[in-house]
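> Listed next: structures, encoded as structure tokens.
Any read-out appearing in this document is the output of simple, stated calculations on the displayed coordinates, not a laboratory observation. Computed from a predicted model, the values in this text were never measured in an experiment. Cβ atoms are built from the backbone, for glycine too; each structure is taken alone.
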Structure P
Amino acid sequence: MSEVLVYVDHAEGVVRKPTLELLTLARRIGDPVAVALGTGASSTAAVLAEHGAVKILTSDAPEFADYLVVPKVDALQAACDAVKPLAVLLASSAEAKEVAARLALRIGSGLITDAVDLEPDEHGVTVEQSVFAGAFTARSRVTRGVPVVTVKPNSAPVELCPAAGVVSPLPVRFGALATGTKVVSRAPREVSSRPELTEAAIVVAGGRGMNGADNFALIEDLADSLGAAVGASRAAVDAGWYPHSSQVGQTGKTVSPQLYIAAGISGAIQHRAGMQTSKTIVAVNKDPEAPIFELVDYGVVGDLFDVLPQLTQEIAARKD
């Protein structure tokens, strides 16, 4: 079978869930070859092999930590030259999209972002996207060069599929532009027991109907009872009730969890663009005419200040 490059998103050797999903998708169209870069790259090998990587190319050059995206583009270009892949897959994070765009330009190939599915065809790969705020599904393919595809988190299951996982060093020759933008300082990420918003299987989000920052405690309590991430609409973020990093929508983050609970969110098209591909959508809103009810699987017409505490209590009782 043809080989498929998978760019590994990891934190000092801890592989993030979207990468494991990419390995599932890669196996549908070929043999996954993982590319792990930076500090701890070699530590990813066991997990990647358990999830189907037949080969693992690693490089821990200091350039990956000291400079921004260009060294990673150099490395992926080197991997493409070495492997001659059928496709290159990356998770749809902000950094990975920039890496993907630069790589596609370098190798003279087409780029498809925010894919939700892949399948093989007689020409190579067909890519499925959810477009126009989820109103349409587009099926497309790259007609020139090696397809470079970024995939939304939670688009595929994580599946164990032990493979050889042969580890090989990836020789990388860094270009003159690799050291153009240097990282001069770092701040540790705030530690949270909640999952990352874009990777979470369950998201609980609050909107304008929360009527204040203090009331987001109701959202957090429900999220914690479900092991979920917390999201917010643009209206709630603009009002200063919750951090911008938790905004879901066209100008925020795109999520695609198994379960999305929207409380006090009207369902404007900008918000729907960021969550409409969720597998199951539940809304709580006291306005029966709220647009959010047009796309939900389950809707509760009621006061969220009554509904959310009861829901949280019921979940806790069932856990006991």
Structure Q
Amino acid sequence: MAKADLADATQLSPVGAPFNGAPAAGPVASSARETRRLSAQRQRGRETRLALLYILPALAFYGLFVAAPWLHSIWISFFDWDGIGPSTWVGLQNYVTVLTEPQLQMALRNGVGFIFFYTVIPVILGLIIAAVIASRQRRGAGILRTILFLPQVLPLVAVGVVWRYMYGLEGPINQLLTAIGLGGITRAWLGDFDWAYFAVGVVGTWVTTGLCTMLLLAGMQKIDPSLYEAARLDRAGPVRQFLHITFPALRPEIVIASTITIISALASFDVVYVTTGGGPGRATTVPGVLIYQLVFTSNRVGVACALATVLSVLILILVAVVGRFRKEPE
């Protein structure tokens, strides 16, 4: 009888379930998993609340001084207002003016055209300069980086003043051209209808090339050198190495550099206002300068806000398009 009872005890678990020599995986295990899941959720919740607490001051500052004024300018864009007297509701009329008035259209075209000088050329030059610096790490590389990045730490107003002097009739650029026998092409570059836009664009290229170079150089330094060694063993030349290793690895840095410089191009104001003031005529007028003139000279605040809103939407669209380049092709 005792042996039979012992046999029955070895076949049943304490809760009456079959016993196979392993612990039961029933309600106890499920309860443990649920406890761990709830603990992980609480931990994530605490981390989220802590992160929000850290960003709350910056978020409040951004909302108060950036988002709120921007939304208010959108509201003003639906009114005809001189900035002082009573306003009149005009609906979308200001936006129709922005898209149909030749002066405003030219400003938008000039702003978009600056993308070539502020983004396309600097990114290409940045790739070349960064590749040279990365492949030839020698003494003085730090000084070269400092010189390239120097335009980013200089006030753009000071940059405009210096370049206005350099482009003058007696400035260094014309003196250099005369010294090398090209005195026949010297001119007042910023006062020439055909060359003023190009001259201001060159200033933008000089300002943003250093930033693009530093971003791309930082991206190149994170690429695993063994990839290049394997490519050389496969007899891949410098061009193939760049196209198949360097360029794909630099997608994030190219997107960041393009985003920053596109915004700089479309929102440019300081350099243009100091060097040409939008002239000669309207040759170098960009949206930033025209918005300033509409508000403080023409008293067309509603139209200026409409132009600023269109410019903001244009920037968002271009940044979104550039952001898609960050994804690897399937």
Structure R
Amino acid sequence: MTATNKPEFSPLKLHRPYADQRELLKSRNLAVGDEAAALATLQRIGYYRLVGYWFPLRVPTPGSDVRRNDDFLDGASFELAEALYEFDRKLRLLVLDAVERVEVAVRVDIAHLLGRRHRRAHESTAHLDANFCQKRQGPRGLTPHQAWLEKYREALKKSRKEDFVAHHEQKYGAALPIWVATEIWDFGLLSKFFAGMKYGDQNKIASRYGMPGQHLASWLRTINFVRNVAAHHSRLWNRNHPEPPKFPDIQPQHDLHHLTKDEFARRRTYGTLCILRTLLRVICPESGWSDAVKTHCLGFPESKLVSLRAAGFPPRWERLRIWTA
């Protein structure tokens, strides 16, 4: 720190032409099998986006579980990093496919349950949890419901050009019934609203999926995190989730029992894939999604330097009932 108490930052790195980026990687022991193809990949994907995929191929820093040196391990290659990127890209698409199905189904669950009681239940504090509507938080002293309504109204403003929104405003006024309003919710709005529902209502919806409401609320938060990662084209396959999802009391014969003592699997993408698989069994039981995930993940790039365990996959995961039944 200087006398003015300002932190001393390192200078920004210099701009490097694509060819220089490739040569820098080679100088750090990253093998490049096809130099022209590597150059084209750097131009198409970008050096910085690939950093996360070659990070596990770098030499670990002694005494640290998370830091890596600039040099690469023997056997690391540009082609392996690119293969990890392609594996992750296709995995993100599979995840987004499942997330869409879950999002639409839970929207319908909420709208159908609350819509019977009040057409604008999403705006009515009488039909939501007391803490969600009364407990004031943050510097502005808003309740969680008030903060949620602000984001909902922002989404509504952005959606006014949608035909179904314009139709309702022209015929019925600006207020949307909940079965229409849910159509403009993103997954963040959905998960926060579900968390703000009354305990009994959460349980009624969650019982369809064979769990208590608070556990479904946790699952929706997890899915929202993964959805945001995937939708922004960020690295997903070995991502660490900030909040592991909760699981109900699971008997040994339950398909999710193998996750009860494996927090690493729950925190990683494997746990989310199991969550999505469980929900899709109810939402669209004839879907071939789980087979597609299984086929894709069994095609993980072969290497002694990386494995699916970094994504939370346990040994012989493909033989577990959740992926076979």
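> Supply the structure label, taken from P, Q, R, corresponding to Rg and Dmax of the Cα atoms in Å with the calculated value 31.5, 123.
Of the options listed, only Q reproduces it.
> Which of P, Q, R yields -16000 for helix-only ellipticity at 222 nm (-39500 (n - 2.57) for each DSSP H run of 4 or more, over all residues; to 500), as computed? Don't jump to the answer; show the numbers that get you there.
Details: P: -8500; Q: -21500; R: -16000.
Traced to structure R.
> To continue, here is another question. On distance in nm of label points 7 Å out along Cα→Cβ at positions 60 and 84, which of the structures labelled P, Q, R is highest? Provide the component values of the computation, followed by the final result.
Details: P: 3.2; Q: 3.8; R: 1.4.
Top value of distance in nm of label points 7 Å out along Cα→Cβ at positions 60 and 84, among P, Q, R, belongs to structure Q.
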